[in-house]
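Below you'll find the structures, each written out as structure tokens.
What follows draws every value from the coordinates through simple rules; no lab data is involved. All values derive from a computational prediction rather than experimental measurement.
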Structure I
Amino acid sequence: MAIACIFLHVLSDLGFHQRVFAVELALSAALSEMLVYSLPLAGLAFFYGLKREVKRSRP
């Protein structure tokens, strides 16, 4: 639950700074929006899967 709250808080901050990402990385608005929202989601899914594998591998 705490991870979801942190994820939502950070995601709103990233969305706020999306224009800065687009300008600094010379990306289109659509591409920067996709990256701002999909990369954190991919990271969350990765670490959730990692945590699940650790729990499963314990005796």
Structure II
Amino acid sequence: MIIGMGTLFSKRLYNLQTLQEKVKVPGGVTGVGLEVLKQRKACSMIIAATHENLQKINAF
């Protein structure tokens, strides 16, 4: 799934928002899951954690 998503992005067929709109069905699993991630700010937390780790790696 991740490889397929990366391929779509690299070919500039979709961006994250347009891909989400394409695959989610109102009341479906994807839509509910995306709402949970947004409410818990999971994406921001993942990005922050990876940036912190990258800073630690670059400090060496």
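Output the label of whichever structure in I, II has the greatest value of mean projected area of the Cα convex hull in nm².
The maximum falls on structure II.
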Match the computed value -23500 of helix-only ellipticity at 222 nm (-39500 (n - 2.57) for each DSSP H run of 4 or more, over all residues; to 500) to one of the structures I, II, and report its label. II
